[in-house]
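The next part holds the structures, each set out as C-alpha cells.
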Structure I
Amino acid sequence: MGHRTPLYEEHVKAGARIVDFGGWDMPLHYGSQIAEHHAVRRQAGIFDVSHMRAVEVRGERARDFLRHVLANDVDRLAVPGKALYGCLLNEQGGVLDDLITYFIAPDWFRLIVNAGPAERDIAWLRGHAGAFAVDIAPRPDLAMIAVQGPQADAAASRVLDAAAFAALGRLPPFHAAFTGDSFVARTGYTGEQGFEMLVDAHEVAALWTRFVAQGVAPAGLGARDTLRLEAGMNLYGHEMDEQVSPLESGLAWTVNLATDREFIGRSALLRQRAQGLARRLTGLVLQGAGVVRAGQEVRGSFGVGTVTSGSFSPTLSRGIGLVRVPLAALDGEVCALAGRSGQALAARLVAPPFVRHGRVLIDL
C-alpha cells in the first residue's frame, strides 16, 4: 500500500482503478480514460493532485537562496502571487525536478514539486539552505485539486463563494492569490484554461464533492497524461531527468544564462552550450494506425532518435509522442517508428504542442 491523498476514499467510492504512482495510490481512471480526456477538452474535469508536494521557503534571504538553486531566475517574480516554472539542477546540469515557484512575500515563497522526487527535493533544498538561513517546510496539511477545461470557471462560479470567485476572475495566467484559507492559481497541466487550488486537507473532500455535483468530471492519471502530452508538456523521468539537461529537453526557455547569476548547474550548461548540443526534443505523429510508447526508436535521414513519451491522442485519433532526436532532425521530416513486431510505422516529426485550448495545432 502506498501513500494516500485525503481524496482516496472519494476515488474508491467513484469506482476508480487505483494504481501506484510515485509511491502514491492514485486513480488511473474512473471507467473511461478517453471520456475523461474529452470532458476536460470540451467541458471541465477535476483532478486530485494532492500527491504533489507544497514546500514553503521562508527567511530574509529566501530570494537569494532560490536564485542559487533554480535555473530560472526568481528575480522575474516582482509581483506577489506571480508564478515561475523552472528546474532544480545538479552540478552536471541534469534535472533533479521541475517545479513551480510562487512569490508570496519577500521572505516567503511556495514551491510545488513532483511526487516521486519530493523527498529527495526537500533533502536537497535543506542541504543548501544553511548558508542562506532559510527554512524549508513541507506542507502535508494541504491538499491540491486542479479544475481544468473551457467550463472550469463556470463551474467555479457555482461552487466557490463570491469573494473566492472574484479573486479567481482577477488572476492572469501563472498568478495566484489567497482566498480565505485557500490558495488558487491560474496554472495547470492540460493545455486548457482552468485553475489549481491548495486547501486544508480536511476540507478538500467537501470541495471535490461540490465540483462533481456541478457536473465536473473526475479525471485520473491516464487522462492527465494524454492531455499534457497533447499540450507538449514534459513529464519528469521521461523528457528530463538527472542525466538530461533542460537544454536537451525543450526547456532552454526556463534557463536564464543571460546574467552573471551563479546557480547550481550553470557552469555545466555553459559548457554544454559552448560544445554544441547533440540532441533536441520535438514531437512525432503517426501517419496511420499504430501505438507510440516510450523507449521506441525513431529512424530517419537524421539518424536515430528515441520516444520519451507516447500515447494515443484522443483529440487527434492517432498516436503521438515526444521524441529526443539528433539536433539536425527537422520538424516536418518523414521518419519511421519501430513497432512492437519489428515493423516500421510511418511517422512525421512535428513541433509540439499538438493541441491547446481545444485547438489542433499541427497539420495531420
Structure II
Amino acid sequence: MTIRIATFNLENLYARFDFAGKVNREARIVGTYAVTDKSAYEAVRMAFEAVASDDMRQLTALALADTRADLVCLQEVDSQQALDVFYANYLYPVLRQIFARAAKGWSEAERQARDPAFFYDHRHVITGNDTRGIDVGVLANRPVSTRSHAELTYECLDGAPLDWAAIAAHGIKREDRVLRRDCLAIDIEVEGAPLTIFNCHFKSMTPNHPHGDGRADSQPLRAAEVWAVRQLIEARFGGALAESNWVICGDFNDFYEVDGVPTRHSALGPLLADGFAVDPMQARALDDRWTHYYPEGDAYVQLDYILLSPRLARANPLAVPEILRKGLPWRVPRLEHAPRYPRIGWARPKASDHCPVVIEINVPK
C-alpha cells in the first residue's frame, strides 16, 4: 500500500503569450538586439520566448519524469490546456521512452497491465484566485477527485491569532478571499486506503515598497493562508484528525529554518506546532534540505514541502523525501560539480527555479 507523491513548482507553465512582458518593454530589447518598431518587437519577442520555452519545458519534463511519482502536485500552471499541451508535447514522449525501455521482454499482457503506472492519464487544473492566472493542479496515474477551496474568505478566520491590523494595511477586508491561489484537496485510494492530499501555493515574498523586506512584509498574508489550511483540515477530519491519512504539499513561499537554524518571520508555525503535521525533511542533513536558491542573497532555503499527518508519520518513520536538483542552473554554488540535465545553462535554460520533492509512503487502512 505504497504511493510516491511529488510536488513541483513548474515556474510559469503558460499556454498564452505574456504581451505585457517582464523586462525591456520600453527599450524593446530581445536578447542583445534592439527592435525599434513596436509590432515587430512583439513578434520577435514571441518567437524568442517560444524557443526559450521549448528548451525549458524539455528540462521540466525530464525533472518530472525523474520523480517516478504516482501523483504530482503542481504549482504555477496557466490552465488545463497548458498542462495538456505540456504533457502531450514534452512529458509524454519522455515517459513513453522510459516505458519502452522498461517493457523489453514483457509479454503483451504484462505491458497492458503495467502501462497505466507509467503515464499520467489523469490531469486536473483548477482555476484559483491568482491575478496572473497561475493555478495549482495534479498529475496522477490513477483516478482522483478534486475540490477547490478558492472561495474561502477571511471571515472564516475570526478565531485565528492573526495580525489583523497588518492584514488591513494591505487593503484587505474580511469578505475578501484568503487564499492567494488555492488549496486543492485531492482524494485518492491506495489499494483501498483513503488518502487526501492538500496542494497549496502560498503568497509570494513580495515587499510593500522597493527596499522593503519581502518575507516580513508578506508574512501576515501567508499566516492567514496557513491558518485557513489548518482549519479546513480540522473541519474535514474533526476528532479523527491525528488518525487520518492526509498530506499537505506545495510551494509554501516560506521557510522556518536555514540549514537547521530557526529563522524569524516564518508563517508556517501553525502547520507544525503541537504535532499538527510532521515535516519528514527533518531526516535529511541540516544543509541538504533546501529546494530553492536565491542568488541575490546566496541563500539556500526550503520552499517546497510534503508534510505528513501524525498517522502517516507514525506509519513511515524511515521515509525521507528526495530532492531532485539536476534541473537547477549552473549558477548554484553548492552544485558546482553536481550532475545536470543536458543543455542546462548558467541561469537559463533550467527545469524550474524550484526542485521537485518526492516521497514514497505506506498508506495504512
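One of I, II was used to compute distance in nm of label points 7 Å out along Cα→Cβ at positions 199 and 295, and the result was 2.9. Which label is that?
II
If we compute mean count of other Cβ atoms within 10 Å over residues 191-198 for structures I, II, which one ends up with the highest value?
Result for mean count of other Cβ atoms within 10 Å over residues 191-198 over I, II: largest is I.
To test your reading of the models, identify which of I, II gives 0.85 for FRET efficiency 1/(1 + (r/R0)^6) of positions 63 and 279 (r between Cβ atoms, R0 = 30 Å, to 0.05) when calculated.
II
With mean count of other Cβ atoms within 10 Å over residues 103-110 computed per structure, which member of I, II shows the largest figure?
Going through I, II one by one, mean count of other Cβ atoms within 10 Å over residues 103-110 peaks for structure I.
Please state which of the structures I, II yields 1.9 when distance in nm of label points 7 Å out along Cα→Cβ at positions 15 and 327 is computed from it.
So the calculation was done on II.
To which of I, II does the computed value 20.9, 66 (Rg and Dmax of the Cα atoms in Å) belong?
Source structure for this number: II.
Can you tell which of I, II yields 3.5 when distance in nm of label points 7 Å out along Cα→Cβ at positions 79 and 207 is derived from it?
Among I, II, the structure yielding 3.5 for distance in nm of label points 7 Å out along Cα→Cβ at positions 79 and 207 is II.
Readers should treat all values here as calculations from the given coordinates under stated rules, not as data from a laboratory. Only a predicted model underlies this, so the values are computations on that prediction, with no experimental measurement involved. Cβ atoms are built from the backbone, for glycine too; each structure is taken alone.
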